[in-house]
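Asks: The structures come next, written out as structure tokens.
Please treat every number below as a calculation from the coordinates, not as lab data. Everything numeric here is computed off the predicted structure, so don't read it as measured data. Cβ atoms are built from the backbone, for glycine too; each structure is taken alone.
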Structure 1
Amino acid sequence: MAISASSVIGVNLTRVDTTALFPLGTIVNLNDGGQAMYVKATTSALSTYAAVSIDPNGKATMLTTTNAATSPRIGFAQTSVATSGYGWVNLGGTVLVNAAAQCAPSVPLFTTGTPGVLDDATVTAGYVFGAIVTTTISNATATTAVCQYPHVGRYGGGA
């Protein structure tokens, strides 16, 4: 797991807080070239390795096709954060992410109806730009992904 390479004092990427220790939206650089953002889990808990939707105020919820259009910025929870809790989600680098069964490597990823899970099945309005999984998985599970500034947009098709 990546560690903070920023000069922000007190950052622990696996710690979950019941009160905010940093301003929401605080971003730190990581030693794997990625970044992490301090967020608040709003409408539900954030599951470990879930893809999450982050609004402009630093509030996060589990990513689905339904909510993808309202908050296109995406992060990846590397630890569980309880509802109304505070914690760090990765915005880039090498992360673990929950992927659907048979998700193929190095192809476009898309949102799904399952909260926090990505897949390679095309969803026109749920294309996850800036993230790919690196291995084929047979069962729905967490897998390694490489991401940089991931966000949701419309898929135009093609290769």
Structure 2
Amino acid sequence: MAEELHVLFGGGQVGQPLARILLERNKRVRIVKRSAGGLPEGVELVRGDATDLNFCVEASRGASTVYHCMNPPYYARVWAQLLPRYMENLIAAAGRSGARLVVLDNVYMLGRPQGKPLDEDTPPRPCSRKGEIRARVAERMWEAQGAAMFGRRAGARRTSTDREGR
């Protein structure tokens, strides 16, 4: 197995299949989550709380790529508390590891498309509290990216897909 370490924060509906894909590509995979169990064979588990900065930094040590695959419970007040902390902690953790940060997101911040297609150039136009939260968190990520706070590709385009390898 390759020594390149991919650290996935979140082992749910996105983290699990992503881990399998990375394992199939002969990558070393660590999943970081609160609970045990339910992991693909060959994945290293680190249990802990992603709201703890020191834990995130330690769990990301040695990573080439850190993936933010966490989604908190579906309540705006919980999103307002957790999403900014998750982002800040993973920006810091990826930065200290010199890792690329890959972020799972959703389209809440884009608002209502009014019949227009959504793509990586669609500007944020949140129309809900959850959308506003997501937009603020995404803006923080883009600021960090522009300031070269994480990753060897800091300053890369903000897109919904990574087209570099295509």
Structure 3
Amino acid sequence: MSDNPIEKLIRDFQDSITRGTYGGIYALDEPGLERVMECQADACVRAYVDLYEIPADLDLDAFLEKMKMGGSSKVEIRRDGNTIFFEELHGGQCVCPLVTREVIPLEPKLCRCAVHWLRKLFERHVRGPVRVELVDSAALGNQSCVFRIEIDDPSPPLG
């Protein structure tokens, strides 16, 4: 972040708007909340794969290796056929940039974004479909965020 006081004022203003927007987002009914979290996850995936240089043409095994080595937290991945256990080890802290920058508070509802985020990341590397289940998370008091991922067809996506 810049030391420029004008840029800080603008960032604080943007953060205030985002914080207020999340008050409304968290009040949405289930279908509305799911849609917003899915859209947010889509934007986050696009930024994430650019930031961590994750090419779309990786097969599932190469993608899993890449996820172990880079990213916003240490990840333990265990694969049992088409089931993958994905554990983000981050000491009870959420790694969502909106939470780490204290723009919004950590809420279990935000974990829906993480579920969509993982599904969308995996869908880039398999034919699918992909189902993601939140097993535990920092928002629920755990030290790690744990997901179970089920993939029907782990073959690389068609052209």
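Asks: Out of 1, 2, 3, which one gives 2.5 for distance in nm of label points 7 Å out along Cα→Cβ at positions 39 and 63 as computed from the coordinates? Before the final figure, lay out each step's value.
Replies: On the way: 1: 0.8; 2: 1.4; 3: 2.5.
Source structure: 3.
Asks: Let me ask another. Out of 1, 2, 3, choose the structure whose coordinates give helix-only ellipticity at 222 nm (-39500 (n - 2.57) for each DSSP H run of 4 or more, over all residues; to 500) equal to -14500 when calculated.
Replies: Values: 1: 0; 2: -11500; 3: -14500.
Here the read-out was taken from 3.
Asks: If you rank structures 1, 2, 3 by distance in nm of label points 7 Å out along Cα→Cβ at positions 23 and 127, which sits at the top with the largest value?
Replies: Comparing 1, 2, 3, the top value of distance in nm of label points 7 Å out along Cα→Cβ at positions 23 and 127 belongs to 3.
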